[in-house]
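The following blocks contain the structures, represented as C-alpha cells.
Nothing in this text is a laboratory measurement; each read-out follows from the coordinates by a stated rule. Keep in mind that what you see is a predicted model, and the values were worked out from it rather than measured. Cβ atoms are built from the backbone, for glycine too; each structure is taken alone.
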Structure P
Amino acid sequence: MDQSKTPVLDALAAYHATGQNPFTPPGHKQGRGADPRVRAVLGDAVFRSDVLAISGLDDRMSSGGILEEAQALMADAVGADHAFFSTCGSSLSVKSAMLSVAGPHEKLLVGRDAHKSVISGLILCGIRPVWVEPEWDAERHLAHAPSAAAFEAAFAEHPDAQGALVTTPTPYGTCSDLTAIADVCHRRGKPLVVDEAWGAHLPFHPDLPTWAMDAGADVCVTSVHKMGSGLEQSSVFHLQGDLVEPEVLKSREDLLGTTSPSVLVYAALDGWRRQMVEHGRSLYDHALGLADDVRSRIGAISGIRVHGREDFCGPGKANDLDPLQIIMDISAWQVTGYRAADWLRTHHRINLHIADHRRISAQLTHADDKETADVLLAALDDLAAHSPALRTGRPVDVPSPAGLRLEQAMLPRDAFFGPTEQVDSTAAAGRVAAEMITPYPPGIPAVLPGERLTSEVLDYLRTGVQAGMVIPDSVDPQATSVRVLRED
C-alpha cells in the first residue's frame with residue numbers, strides 16, 4: 001500500500017477546503033461558539049479539526065471509506081491482517097479483545113499483573129479468570145510478565161480455558177517471551193491476546209523488543225498515546241490469523257465504543273503511522289542512542305541504580321527490556337519514589353512516569369533530545385543533593401510475593417455487583433473485597449473484587465498511602481476503610 005497516504009488528514013483538509021457547513025454536532029460549529037477564553041488556551045485549530053466522523057469527515061453512507069483505508073494502511077505498516085482504531089484508549093480495546101475470546105462464565109488465562117482495565121473487563125463480561133503468576137523478583141519487589149511455562153501449567157490444569165491474555169511490556173519496560181507463549185496457546189488452538197499498551201513503537205526498530213504480531217499473537221492492543229505521537233485516548237488493536245474472527249472483534253468494539261469518535265484522535269493516528277513508516281528507523285536510532293547516554297549519566301549519580309538487562313532479564317525474570325523506560329532504584333537514599341517524584345515536580349517541573357515505594361522512572365520517546373535529557377539529568381543531580389531531607393522514616397510494608405497474592409474467593413463480577421458494606425481496614429482481614437484497589441501508577445490492582453483480604457496487603461496499602469501512594473479507584477483513597485461483600 002502507498003504509505004505516504006493519510007486518508008483522515010487528507011479528508012480533514014478537504015473538509016475545510018470545500019467549505020462544508022455543519023448543521024450537526026459538535027455544537028461549537030468549528031469553534032465559532034466556543035468561549036474565547038477556552039480558544040485562547042486550546043487554540044482555534046483544535047476546534048476546526050473537531051468534526052463529525054460521519055456526515056462531516058465522510059458522508060452519511062461513509063462512501064469515502066476514509067477510516068477503513070486508514071486502518072488498512074496501519075495494518076499494512078506493521079504486518080497485521082487487520083487494524084482497528086479506538087478513541088477510547090486501550091482500556092476499551094483490551095475489553096473488546098477479551099470479549100472476542102471468552103464469554104460470561106468462560107475461563108480465560110490472565111497474568112495477575114494485568115492493568116485495571118483488564119479487571120474492569122472481567123467485571124463487565126463475567127469472564128472467569130484463571131490467574132497466571134508473574135515472574136516475581138522478591139529482592140526488588142517487582143513483577144515481570146508470566147513465563148511460557150506458567151501458561152503451559154495453567155492450560156494443563158484448565159484445558160477448557162478459551163485463550164490467554166498477557167501484559168507485555170510491563171509499565172517497567174520488561175517483556176515476556178511472546179513467541180513461546182504464543183506457541184503454548186496455538187498448540188491447543190487457543191488465541192493469545194497481548195496487552196501491549198506500552199509497545200506501539202516496537203514494530204519500527206529492530207533493536208527494540210519483538211512486538212506481538214511478529215511473535216505470533218492473535219490480538220494485540222497498543223496505546224499510541226503512550227510511546228507514539230498519538231493524542232491521549234488513541235489506541236489501535238491489531239488482529240492476525242483465524243482464531244479470532246475480525247467481524248467478532250469489530251462487533252465487540254462496537255458494543256463498548258463510542259458512537260461519537262474523535263476525528264482529532266483518528267487524524268493523529270493516521271499521521272503517526274506515516275511518520276513511523278517514513279522516519280521511524282532514524283527516529284529510534286537517535287532515541288536509543290540518547291537512552292544509552294542518559295542511562296550512563298544517571299548511573300554515575302551516587303545512590304541511583306539504573307536498572308538494565310542485567311537486573312531484569314534472565315532465568316526466572318523477564319525475557320527482554322525496552323531501554324527507553326529508564327527505571328531508577330533510589331532505595332539507597334531511604335527515600336520513596338513518591339516523595340522523589342513530588343519533589344522533582346515542585347522544584348524542577350519534572351513529571352515522571354512511575355513512582356513506587358523505591359523507584360522512579362523517566363520515559364523517553366522519539367520526541368526527546370539532548371535538551372530534554374540535560375533537564376532531566378540536572379534535576380536528578382539536584383534530587384541526589386537533597387535526598388537526605390526527603391527521608392520520612394516511614395517505610396512501606398511491602399509483603400513477600402506470596403503475601404501479595406490473595407485468594408480469589410468468587411468471580412470479580414459477582415463480588416463487584418453483590419451486596420456490600422464499608423468496613424474499617426483494621427477489621428477487613430478475611431473479608432471478600434468488592435472493589436479494586438490500585439496503586440497508580442502503574443495501575444496494577446493490589447486487590448481485586450472477589451479476593452479475600454489479608455492483614456499483610458491491608459498494611460501494605462495503609463503504609464503506602466501514608467508514604468504517598470495514590471489509590472484513586474477505591475471508595476476510600478486513604479485506605480482506612482474498604483468496601484467488602486456483606487456477610488449475612
Structure Q
Amino acid sequence: MKNTLTSTCSPTKFTLPILNRLSVEIEITDNPYQLPIDELFIMAARINKKRSFLFVSKVLGKHIPIEPRMGMLTGALLANRYLEKVTFEKAGLREKLVSLFNNGSDSFAEQPFVGEHLNPVIIGFAETATALGHAFYQYFQKADFFHTTREKLVGLEPVITFEEEHSHATSHRCYIDESLLNNQREVILVDDEMTTGKTAINIIRSIQKQFPRDKYTVVSILDWRSEEDQLLYKELEEELKITIQSVSLLKGFMKAIGSPDIECRTPSPLSVASVSQTVEKIVLHDIFPEHTTAIHYSSISLEGKIKSIPYVKETGRFGINSVTNHEWNQSMEEVGRYLKNHRLGERTLCLGTGEFMYLPMIIASYMGNGVSYQSSTRSPIYVENRQSYGAAFGLSFPNPEDWKVDQFVYNIPPNEYDDLFVFFERAVSEEELKPFLNELKKTNIRDIKIVFFNGGLRDE
C-alpha cells in the first residue's frame with residue numbers, strides 16, 4: 001500500500017487524495033530521522049461526521065498488518081527521540097534504529113536504554129495506542145505504565161476520566177490505584193497521532209485537577225497540530241503553571257479538503273467463495289498458569305448478566321512497573337515458541353482484539369518467519385479495494401466480548417494467509433464467537449486458532 005503523494009511546488013508539501021471529493025494537504029516541518037512518509041501511513045475515509053479522514057498507520061499493527069517487531073521498533077524510535085528532545089541525552093542508537101526501520105526490523109532486540117534516573121508515569125491511549133504506549137514504556141529501565149480504556153467496569157470507579165471528542169467512542173477511563181498518579185513524577189502521554197491535540201489537553205486537565213504536577217510530555221508518531229492548536233498548549237501551560245513537551249517522529253500541518261461521498265456503512269468486501277474452517281481453542285492459562293496473572297472485575301456480558309471477568313494484569317490496563325518487564329518478556333517468548341509449533345503454514349496472521357494489542361504483538365514476534373500482526377478495531381472505515389487507499393478489505397461483526405459494540409478488521413485479502421491466530425484477553429463462548437467466525441470465512445483462511453489468555457467467566 002503506497003500513498004499517492006502529489007507535490008505542490010515544494011518537497012515538504014503534498015496533496016493526499018483519499019476518496020472522490022476528499023483529500024488532505026500536508027506540509028512537513030520536522031522529520032528528525034528522515035523516515036519515508038510512505039512507510040508511516042496511508043489515507044482512508046472515516047465513517048464519522050466529526051472527522052472524515054483517517055491517517056492509517058503502517059507501523060502500529062492496527063488497521064494494516066505489520067511485521068510484529070516493527071511495533072516494538074516504533075516504540076524504540078519514540079523513546080530515543082524523547083531522550084534527544086526532552087532530556088538532551090543520546091543513547092547512541094539513532095543510526096541503528098533508523099537503519100532497522102528502513103531495512104527491516106527482524107534483527108531488532110528490545111533492551112531498555114532510558115536510564116533509571118528518569119522515572120515517569122507513561123500512559124497509552126486506548127484504543128489504537130495501547131500497544132504503542134506499552135512498546136515505548138519497554139525501553140525505560142524505571143517507569144510505570146497504564147493505558148486508558150473504553151470499557152466500563154461495574155462497581156469500580158475510574159480514578160480519572162476524559163473525552164476524545166472526534167472519536168467513534170469518546171469516553172476514556174483509568175482504573176488504577178491513585179498512588180500511581182498521586183506524586184510529582186513526569187507524566188508521558190503516548191498516542192499514535194495528534195491532529196488537534198485536544199485529547200491530551202483533556203487528560204492533562206483531568207490529572208492536574210486531582211493530582212497536580214509540573215511536567216507533562218506528549219509523544220506521538222504524527223503531530224499535525226495547527227499553530228492555533230499549538231497555542232492552546234502554551235495557554236494551558238500558563239493557566240496551570242506546568243510545562244508540556246511534545247515529541248514526534250513526523251511533524252507538520254494538515255488541512256482536509258472536501259468531503260467523502262459515502263454512505264454511513266462499511267460495504268462488504270469482494271465476494272469470495274467461503275471455505276470450511278478448522279477452529280481450535282487454546283487457553284494459555286491452562287498451559288502456562290504462571291504466565292497469566294488474572295485480576296477479576298465485574299462487567300456486562302452479552303446476556304446482560306453481571307459476570308466476574310478475569311482481566312490480564314500485565315496488559316497495563318490497571319498499572320504495571322518496569323521491574324517485571326524482563327521476566328514477563330521471557331514468559332511471552334516461551335508462549336510464542338509454543339504457539340509457533342501450532343502453525344500449519346508459511347503465512348500466518350496474528351490478530352489482537354480491541355485494546356488487547358501489545359501482548360499478542362510481542363508473542364507474534366516469537367512465532368517465526370512469515371508472521372504478520374494486526375488488531376481488530378472499533379473504528380468504522382469506508383472500504384474500497386483500490387490502490388493507494390488504506391482500507392482495501394473489511395470485516396464487520398459484533399465484538400464477541402460485548403455484542404453492543406461493533407468491531408472491524410481491515411486489509412485481510414482473500415487467500416492471503418494459511419492460518420490465523422486470534423488473541424482474546426479472556427474467554428468467550430462459541431455463541432459469542434459465531435458472527436466473527438462466519439465473517440472470517442470471507443478471508444478463505446482455513447485454519448483458525450482462538451487463543452484465550454484466561455479461561456471462562458463466572459456469573460455474579
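Given structures P, Q, which gives the highest value for mean count of other Cβ atoms within 10 Å over residues 123-130? Don't jump to the answer; show the numbers that get you there.
Details: P: 20.6; Q: 26.9.
The structure with the largest value is Q.
Tell me which structure, out of P, Q, gives 0.94 once Rg/Rh (Cα atoms, Kirkwood Rh) is calculated.
Source structure: Q.
Out of P, Q, choose the structure whose coordinates give mean projected area of the Cα convex hull in nm², for residues 35-282 alone equal to 17.2 when calculated.
Q
Out of P, Q, which structure matches 3.1 when distance in nm of label points 7 Å out along Cα→Cβ at positions 91 and 403 is calculated? Display every interim value, and only then the final one.
Details: P: 3.1; Q: 4.6.
Answer by label: P.
Which one of P, Q has relative contact order in percent (Cα under 8 Å, 6 or more apart), as calculated from the coordinates, equal to 14? Present the calculation step by step, with values, prior to reporting the outcome.
On the way: P: 14; Q: 19.
Answer by label: P.
If mean count of other Cβ atoms within 10 Å over residues 43-50 is computed to be 18.5, which of P, Q is the source?
This figure was derived from Q.
Given that Cα extents along the principal axes in Å, for residues 83-186 alone, derived from a single structure, equals 48, 32, 22, which label among P, Q identifies that structure?
It was calculated from structure Q.
Which structure, out of P, Q, was FRET efficiency 1/(1 + (r/R0)^6) of positions 323 and 419 (r between Cβ atoms, R0 = 35 Å, to 0.05) derived from, given a value of 0.10?
The read-out was computed on structure P.
Computing distance in nm of label points 7 Å out along Cα→Cβ at positions 379 and 395 for each of P, Q, which one ends up highest? Don't jump to the answer; show the numbers that get you there.
Details: P: 2.8; Q: 1.9.
When distance in nm of label points 7 Å out along Cα→Cβ at positions 379 and 395 is computed for each of P, Q, structure P gives the biggest number.
Out of P, Q, choose the structure whose coordinates give helix-only ellipticity at 222 nm (-39500 (n - 2.57) for each DSSP H run of 4 or more, over all residues; to 500) equal to -6500 when calculated. Walk me through the numbers before you get to the answer.
Values: P: -11500; Q: -6500.
Only one of P, Q returns -6500 for helix-only ellipticity at 222 nm (-39500 (n - 2.57) for each DSSP H run of 4 or more, over all residues; to 500), namely Q.
Match the computed value 1.04 of Rg/Rh (Cα atoms, Kirkwood Rh), for residues 75-138 alone to one of the structures P, Q, and report its label. Mind showing how you got there, number by number?
Values: P: 1.04; Q: 0.97.
This figure was derived from P.
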